[in-house]
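Undergrad: What follows are several structures.
Bear in mind these aren't lab numbers, they're just calculated from the coordinates by the rules spelled out. Quick caveat, the model's predicted, so the values are computed rather than measured. Cβ atoms are built from the backbone, for glycine too; each structure is taken alone.
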Structure P
Amino acid sequence: MDESKRTLSTAERLDWLRLIRSENVGPRTFNRLLERFGSANAALAALPDMARHGGLRRAISICPKADAEREFAAAERLGARLIATIEPAYPRWLAALEDAPPLLSVIGNASILAKPMVAMVGARNASLNGRNLARKLAAELGRAGMVVTSGLARGIDTAAHQGALTSGTVAVLAGGADVIYPPENEGLWRDIAQTGAVVSEMPVGTAPQASYFPRRNRIISGLSLGVVVVEANARSGSLITARFAADQGREVFAVPGSPMDPRAAGPNDLIRHGATLTESATDILNVLSDLLRRPLGEGGGTEYQGAPATLPDEDEAIQARTRILELLGPSAVMVDEIIRQCQLSPSVVSWVLLELELAGRLDRHPGNKVSLLIG
């Protein structure tokens, strides 16, 4: 067991839940707050002043303790565990991400999350051959010791879960872990909950919405060493999962298809841009075997408790806010460039950007870039 990991107390878990459910606090902001304040409790106390200094003209909405207690109780009634990034049971490949969910809701066998995983995604309107191949690949990967993860959607997702049921599979949902979508997969959901795991970052009971699916996709790829795409048209959400995988430093695999079939457009284009052409489980295992031998640097598992809060002097902060706002606009700029232009310490710049973020005025972009939200 990693000695840097520990189990949260009930009070700490409620504080974590309140913080991630508070207004303008996403996974990245959550981590920055804990790095600053050392605990979710201290961060919650600091939110009102920080959001006000960032320009929010009303009180920031902080998740009430009673709401967090209700969510926690609802999860317990369903048999779901809320696992934090710093806890030993949290999947280490997912913890390596900067935007890993601070709390992951898990129904089923949480121990399966410690095993190496491969994601398999693809078209909802998959062909019979595509479904059969996905089922076969998943079964072969399972026999090789891999856990197959997917999104419980129709088509390729369903076939992948079915193929890996006996060896172990993880379903990542866009809504609450208890909200089965599509409804016809209720039986499959129950089978997965019995032999594998169903996971989500959303509160139990949450209905899936269109905006939740990309967030779900980054968890599918984040859990996994690589993502296999089997049939996907040029605008498929499966390609979003593949892009997340590439950005996360994971492998991308694609099954080629006939150019006459629109469902082959996505995988063929991925292969054209460097994805591993995949015709069998051996193609996947040959690439992943090397990754399994290499240690993966972990993020998100930092022990935050006791870290000092380094608040800038108020006069310095006032000047910094003015100078930083002058440099920000709707176009993304590098944070390092802001530091150079302002000639301020990285700590002060980080503090002011966090204030703007909590006020809902700052957008974060890949490559450590930020922009000001106008309007």
Structure Q
Amino acid sequence: MLLPVFLITACSKSSSMDEGVPVGKIELAQNYVPYKTEKYLRICYMLSTWEFMKEGLKLQTIIIYDNDTKIPLDTILQDDLPFIWKSPLPQSSEINIDNITRYYLSLQVPVPLDLPAPATLGHRFILSDTVKGQTVTVEGCIVPVRKQEVPRLIAAPVKGNYYLFHNQSTLGYHYYLAFFVNGGIWTNEKFAFDLTRIDSTWEETYSGDPAKNESYFAYGDTLYAVASGKVLKVTDNRAENSGNLRNAVLTKSDEYYGNYLILDIGGSVYAMYMHCLPFSFMVREGDVVTEGQPVALLGNSGNSTEPHLHFQLTDLPDPGFSHGLPMVFQSFKKTGEIRLAPVVGPVQINPHIPATSANMENWSIVDVP
């Protein structure tokens, strides 16, 4: 590796998206409330940067450190770098997508629970100059950690054993998803999760023909109100996919949610259940529900690879144009996890890990009371 030949200090206060000339090379675009899992305190936020690729620069490493102690907290190497939104953005036939003149990337720092949470975070971007053949280090953007705030505490939307939670507590999809429309950055799925179920053999999410919904252990499971509130919207009568075939016809963006339910659970927080079983809703628009009340059945409608629940909390009652909110669950017991390296597969955890007021790491297998 080439040694850094120069260093640029660059930081600024966040401004409206692409308004005027950027003050710094790295800026804070969005800052979220941290949330706890069974293992970490996860500090989450979005940065924007200058368009470094246009200067022949290639991002190699991001180092995030405690700005007070300068101790590194996380080092993200090239193979694990976050997704970067940049112009030209994917276009849509339904809405007008903004032109952006900055790069946007979402980060989250996992701080072990036995360590104190930092007050502020600093950043070091290490880039290779493909034109000059040298290394460039850009330092800066101090991010305050919102330690005095807490994420929304909810009950789990399911009850039972062998539930697999995935696509949360990760830099991947859903976390990096963003829509740049009308000068705003909409991050509706930022803290969403997908949920399905395995059986007691810990091998598969189905038994039999994977092209049949009835083969999946989670299919038809009861979904519950995660908090007391009011039913704002029920969208029903949409066809399902057949198992893992993804054969439902989707012609507009709203159909990607499948059959779905929106609950207003107070405090400008909205709970959204997607991909539900058609004609399975047990509530109607306008109903007042209590925490733990059955509301629908798990299905396979919309943009779904197999029967599962997509669940998210947002700050607006719009499943697309809203901002995702972090959440923690009242209680669960982690019994296993799907490991991706060195060997892919489920692993049982003994003793089980009880958790309260916590979310969970990606690919967690849990029992929910």
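Undergrad: For which of P, Q does Cα extents along the principal axes in Å, for residues 274-353 alone, calculated from the coordinates, equal 62, 37, 17?
TA: Answer for the origin of the read-out: P.
Undergrad: When mean count of other Cβ atoms within 10 Å over residues 50-57 is calculated, the result is 15.2; to which of the structures P, Q does this value belong?
TA: Of the options listed, only Q reproduces it.
Undergrad: Continuing with this model, one more query. Which structure, out of P, Q, was log10 I(q)/I(0) by the Debye sum over Cα atoms at q = 0.18, 0.21, 0.22 Å⁻¹, for residues 258-321 alone derived from, given a value of -0.65, -0.87, -0.95?
TA: On the way: P: -0.87, -1.02, -1.05; Q: -0.65, -0.87, -0.95.
It must be structure Q, since only it matches.
Undergrad: Next question. A value of 0 was computed for helix-only ellipticity at 222 nm (-39500 (n - 2.57) for each DSSP H run of 4 or more, over all residues; to 500); which of P, Q is the source structure?
TA: On the way: P: -13500; Q: 0.
Going label by label, the one that fits is Q.
Undergrad: When FRET efficiency 1/(1 + (r/R0)^6) of positions 106 and 130 (r between Cβ atoms, R0 = 25 Å, to 0.05) is compared over structures P, Q, which one is greatest?
TA: Values: P: 0.25; Q: 0.50.
Evaluating FRET efficiency 1/(1 + (r/R0)^6) of positions 106 and 130 (r between Cβ atoms, R0 = 25 Å, to 0.05) on every structure, the highest lands on Q.
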